[in-house]
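Structures incoming, each one as structure tokens.
Please treat every number below as a calculation from the coordinates, not as lab data. Just so it is clear, the model here is predicted, and its values are computed rather than measured. Cβ atoms are built from the backbone, for glycine too; each structure is taken alone.
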Structure P
Amino acid sequence: MARIDLDLAHSYQRVVRSDADYALLPLKITFDDGGAYALLGPSGCGKTTMLNIISGLVTASHGAVRFDGADCTRATPQQRNIAQVFQFPVIYDTMTVGENLAFPLRNRKVPAAQVRERVGRIAEMLDLSSVLDQRAANLAADAKQKISLGRGLVRPDVSAVLFDEPLTVIDPHLKWELRRKLKQIHHELGLTLIYVTHDQVEAMTFADQVLVMARGRVVQQGTPAELFERPRHTFVGHFIGSPGMNLLPVERRADRSLWLADQALAGADALSLPDGPLTLGIRPEYLRVLPDAAAGTVPATVQRVRHVGTSQLISARVGGQELKAHIAPDAAAPESGAQVHLALLDPHTCFYQNEELIA
């Protein structure tokens, strides 16, 4: 395993004229030895570019990549000793499952006894023990992707194992089980794992540290709890959560009052906020729906109520803004068209200026 340090930027353009020409804007990131990381963001945000720069499939146009302090910017994937698992299975159909798992070790002349021990351990972790003697060509797509995962994990001496959306071809009901197994494997083997995904559930359940990316930059790195409780950027608040954070334009006036459109929020004068336009953010999980007015509430009209399994999701309109709130599944929900009051000021409420968290 290795500590990986990135101090770089990357553009696929020969001439860079603006930030829009960068696939990755200038960044400094460290992946600690033995950590489990996820690169999370929408398509085109730069996460696969970063992964390919780490692996050596792409050479950064500016800056350097270091493994344990050694400059590896121009090193090949083989020289970096990287294992990479791609979106679709990469296996040898003519080989058995066991031969596929053993191939990376035999290719490095590992003694046969060690090969058997390591293949047996990885196969047991991935529930492949019963099919070790079967031809890989005869297996379903999810089993083939398990083999790809196993081939990436089987080498104990790799600097890091990189995953590029490896669960895309897996049936939804199997994804949770595989994410759990990858988490278990990380704890048991202590490998450095970096996982690319656009699925927040995959990222939050797999990784100890999540890097949320947008428009070629990392907007926040933190634990899943940190990203949920205190998103440092409005993009993180919107992107993380189901649904994402409610974001409302408010204004702090010179008399310390806080206004949402033509409605003053009682109780906001004690908040330490700068004057001028701000964005108030509160997650649906913390937005309370009250029958009567109280300090920090605004009147709202219920648009609809949906049962979403573990809760009821209320959509309510405040002026021109639609807000979402979760309430208990067995709670008495207001009917569509009902007038309610939404408590916007809560210990979990966040305030943003120019998209960045300020309070």
Structure Q
Amino acid sequence: MVQITLNALAHTYEQDPSGPDDYAIKEMNHVWEQGGAYALLGPSGCGKSTLLNIISGLLSPTDGEVLFDGRRVNELRPEERNIAQVFQFPVIYDTMTVSQNLAFPLKNTGVAKHKIQSKVNEVADLLDLTSELSKKAKGLSADQKQKVSMGRGLVRDDVSAILFDEPLTVIDPQLKWKLRRKLKQIHERFNITMVYVTHDQLEASTFADKIAVMYEGKIVQFDTPRKLFENPKHTFVGYFIGSPGMNFLDVTIDDGGIHFKSQTMPVSDDLHKKLLGKGISQAKLGIRPEFIHVWDDKTDDAYEVDVEFVEDLGTYKIMSFRFNGHSMKARLNEDRKAPSNKSWVSFPEQWTKLYVNDYLVELSL
């Protein structure tokens, strides 16, 4: 187990980069603590796999350092870093049995035969592969092959960390939940530093204690699943986390308050004063559909809106509406009668967020 530190790390595939936009990984400083379960979450092309390959040693960073427990490992080959990496597609030997595949990393490092079999049996039991040990790998299903691939990393006692690069992409959707839980159990049992790359927020939330959300080569927020949902510190986090994502309104700021078109919005006086003090006249207001209050009748702090349609998703409903001509969504409980034509909504101050240049404005800063 190691603590992984990224120190002023940056990477570009360009020979002569002219600026930050030419970098796949923009300069970052980041720490994954020893024994933690982390997810690296973001859309395709944001730099997740590039960052993972730099940590494992498959790529050498253009700038900065990778440190394992404070020791620079930039010049070390992948095998010298004691990193196990599980890829999107299983990496196993089809002509070998499951037992031989699991034993292979141990044989390569000269582990005694009696210890090899004991370790193989332990990992096979953990991954529900005991009944498959004598079978050739080529005859396994896709999820079984991926479990063998995971097992090849787990079987080693000296592994510093396990890196997962979208490991469940090829797995049948019905089996994904089971394998996610299995990975969580593995982490709880072995307490190995694990970093899990995915574009699926459900996978990330199920597996990880903390999630690093990546956007355009940067980690824009590193937090628990709950904090990412309740207090997104970047507009992309608000948009990407949650289904549907956060509602955003372009607002203006003046001495009279914070406004969306003709409506004054519920934002704390302290936050309003802070923005005025910094000379900021424009921002984005964000609020999640879950936090919008929908009323049956007109109230003092509610705005009248036009209901466009309501989607019944079984356990909840999503109401799409227009507020001052802008399309928004609110989430309703499953037993709530769906409004039609007109409704009234309010935005609780504590859940109303303001963003300037895409970053959350906080009073503590």
Of the structures P, Q, the one that 2.2 was derived from, the read-out being distance in nm of label points 7 Å out along Cα→Cβ at positions 80 and 136: P
Comparison of P, Q by distance in nm of label points 7 Å out along Cα→Cβ at positions 168 and 200 - largest value held by: P
